[in-house]
Structure P
Amino acid sequence: MKLLIYSAKDYEIPFLGKANSNRHKVTYTKDALDTHTAIQSMGYKTISIFSGDDASMVVLEKLWDLGVRYITLRSSGYNNIHIKAAKRFGFKVANVPDYSPHAIAEHAAALLLSFNRKLVLADAQVRQFNFSQEGLMGFNLHGKTVGIVGTGKIGSIMVKIMHGFGCKILGCDLEPDDDLVELCDVTYTTLDQICRKSDIISLHIPLNYDNYYLIDKTKLALMKQDAILINTSRGAIVDTKALIDTLEKKKIGGYCSDVYEKEKGVFFKDRSKSGIEDEPLKQLLSLTNVLLTPHQAFMTPEALTNIARTTFENIDSWGEGMVCKNELGYERIIS
């Protein structure tokens, strides 16, 4: 099959090439999919997109008219594609549901450790030959209460990491994991209780209609004044406006995130010369109680290998007329 890969990054192309093994004719473009770049898909029945690509209803209509019939995402999240519209048109859509939960959970832990122990500040200071310890106070993770919102593949690993530090774990999930209760002494409770009791809260849930702005001003108001909120899921799970207000008033201890509500057009690109116009993002970045990384949690060789392999497994299934195990249905998602 002929395949056009949108948002192709230099670092991922070798992994995709190896996984393809010359089975399919692949074209790479660094451009993100949107209403303007959809025309590049002319002559391709199959495309691959990333989390920053726009597969809204308008774009899907253009893709269908251009002859595209298969869309495989190089991500587990799929809030950037209008699944219901895709199904109405007749597209086959698949994702990569399990590329490396360890990579994401470990990054969440890294964010927590870096923020708590002021590693970014300490590194900046010593590079200027400032070896003072003022402002570098952190706290022991041992004995702290950690709330894990979503204890699926990624969240369960975060549970085990935090349990290894000697933390007390509270969990919130529609389907409690009995193994985590037994192995890590997890106590399942409500989200409100997690907000009230946790010293650290880590989000590990997909973005859908039910949890859009799940962490809003009401939930933020329940949190401890020194609580640290970690988000490696999707930016819109947290109400950015309410979050900024809470952080500015120092009503929680801090926010550590690998995602942002309006990443499109900003993330995955070097904006150091052009700057950004997103005022809420500027506000977040101006706050000392925020640690933000550019959606890099998945960036490990292991994860990229799995993403590439599954991407071509999806394509192979369609090409051979087989049922694709990763094909998406009519889930209620944010389009």
Structure Q
Amino acid sequence: MKKRDRISSAIAGAPVDRVPVSAWGHFFLDEVEPVRFADRMVAFQQEFDWDFLKVHARASYHVEPFGFAYEPSKAAEKGHVLTHTPVVHPEDWLKLRPAPLSAPAFQEQLDALARMRSQLPDDVPIIMTVFTPLDIADKMLDRNAAQLAEHIKTAPEAVGHALSVFSETLKPFVSKLVEFGVDGIFFSTKWANAAKLTPAEYRRLCLAHDLNMMSPAASLPFNILHACENEVFLDTFRDYPTSVLHWDDNGAHNPSLRAGRVSTGLCVSGGVDARTLAEEGPDAVDAKAVRAIVDTGGTGMILSPGCSLRVAATSSENLKALRAAPEKAARLLSQSGTA
């Protein structure tokens, strides 16, 4: 099967020759410059022949247009360092105003995407990462979840104002991505878990802003909703225009891929945790990947890391094992008569 056909069949829950597979992570040294970033993404795609390219842009592109500043990383294994954020106190959220699509951070991503698309075959789908408005707020505080939780508690109207600003700012960016021709949006949140909010709290705080921001991409065929960390809840995304739910099925108190597929009816993605990929060997990667595929019956699933790779610590051998696992699982399923 061709890549697009394989992915479409997986999303539909139809039979596939093997489950689709991809991986992604931060290339910190390259992601700060659009040409270098695009070329690194393309090289990563070509080296492992993934079924799609999930563009893992620098996280701060979402907040740089609002005055967030950072010092670029000087080591492949380390992230960038915050040097300034305009939000410190709860009342600072009220000072935020929508940023223009012409902001350099947005234009860099569009330039990089254009370069990636020009260098890759048409059969390779491209998925662009976009944070939810609450995750943008989280990034504005340099991922200080405790501080954001306190602001939500003590100044909900101020935080709500910021979420509206982020939604209105990123909505034109998403529209531009659709116009550009991406195949889907990787809509990412670290806040859809019981360790931070209840499902009811999440929907009350985030639903309207999430849906507004994502609305231009509603008709895209390959939107992925990523629920990060542990104790994730999935059913709250029943209103979202997504084809695939992605989470770390190896995370504490997280459902298995099979359970998530049964409960939501959607295609699911995951299978191997980032720790195994970074710290164990190819045999461990193979075992987890094959087990996840066989457990789902080889349909309605995309194999991937449960969360972002620790790129500098993850060996090529482990990524090759991840890439090879779908063929091995397909043979096992065929021999057992369940494929």
Structure R
Amino acid sequence: MNAPDLSSGRFRASRERDWDRLEALIGRIERGRAPSLSDEDLFELPVLYRATLSSLSVARETSLDADLVAYLELLATRAYFILYGVQPPLWHRIRGFFAHAWPEAIRAIGRETAVAVLLMFVGTLAAYLLVMRDPAWFYAIVPADLAGGRGPQASAEELRGVLYHSDGALAVFATMLFTHNTQISLMCFALGFAFGVPTVLLLLYNGCILGAFLAIHVSKGLGFQVAAWLSIHGTTELFAISLAGAAGLHIGMAVAFPGRESRGEAAVTAGRTAAIAMLGVVVMLGVAGLLEGVGRQVVQDDVVRAVIGGTALLGWLLYFYLMPLGENTDG
């Protein structure tokens, strides 16, 4: 055996195990068995690909036998197209997100969504009863900057003016309210890893703010009017907050009760579903912002406001829970 043959044999023996492993993974994907790959397989695939490229570079530089170089070139090419050459176009992925990934993620956190809605309802009811019994509770619940001077001391005429006058003050208040709800949504999701406890408190607190606002309007005979004023955007915005809270609770439950997985692994698994749901929450907040910035300013009729809000809520429920899921095109 001459020196090049000996060198080639040693080189192959030291690295062939990685090549065989890469070829086996590629073969499973090419045969349509990609869903059967584990997370470890998916993380290993790019590592093996880079190792193969390194082997190919060494084989070329040291002029090893042509058959080995050709084999490595073919293997690297197959791996490249698996990793980088089969990505669907952007519009295809966007369609897959709205047709399958987003509603599927929302259905996966359905139990947590019910809990989040219940927590907000409990907070709303508790604050409503407290403020109706003692209006001073309003100041303990609602931050001064968010209240904007609207409290128990305001007259019915002043509160009515806020509901129907499209002036600069209303626009500022609407912007502050939207910003507050957006921050609550992001915090509900981001703090879910702490066993869901901060998320629970945030959902309760946001419900308390809503209940306090409802109470001061109901006490002045403006209950239906404020409900219609809020509903035109609130059904979308409050539902988005509930979904963000549900995403945070989903992660928190995985951390608290990881089952057979480690807490880190359980959190990562739950985080994938929660992240997809949260990406959709951003879309919902954008829609709510349009309704709040345009629809609520333009539409002045209470019944029309309530119809728009109710239709929006019904549309979200049908989309998330009753719409047939499209084909998963994300691979």
Test item: helix-only ellipticity at 222 nm (-39500 (n - 2.57) for each DSSP H run of 4 or more, over all residues; to 500) calculated as -14000, pick one of P, Q, R: Q
When distance in nm of label points 7 Å out along Cα→Cβ at positions 37 and 61 is calculated for each of the structures P, Q, R, which structure yields the highest value? R
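Bear in mind these aren't lab numbers, they're just calculated from the coordinates by the rules spelled out. Quick caveat, the model's predicted, so the values are computed rather than measured. Cβ atoms are built from the backbone, for glycine too; each structure is taken alone.
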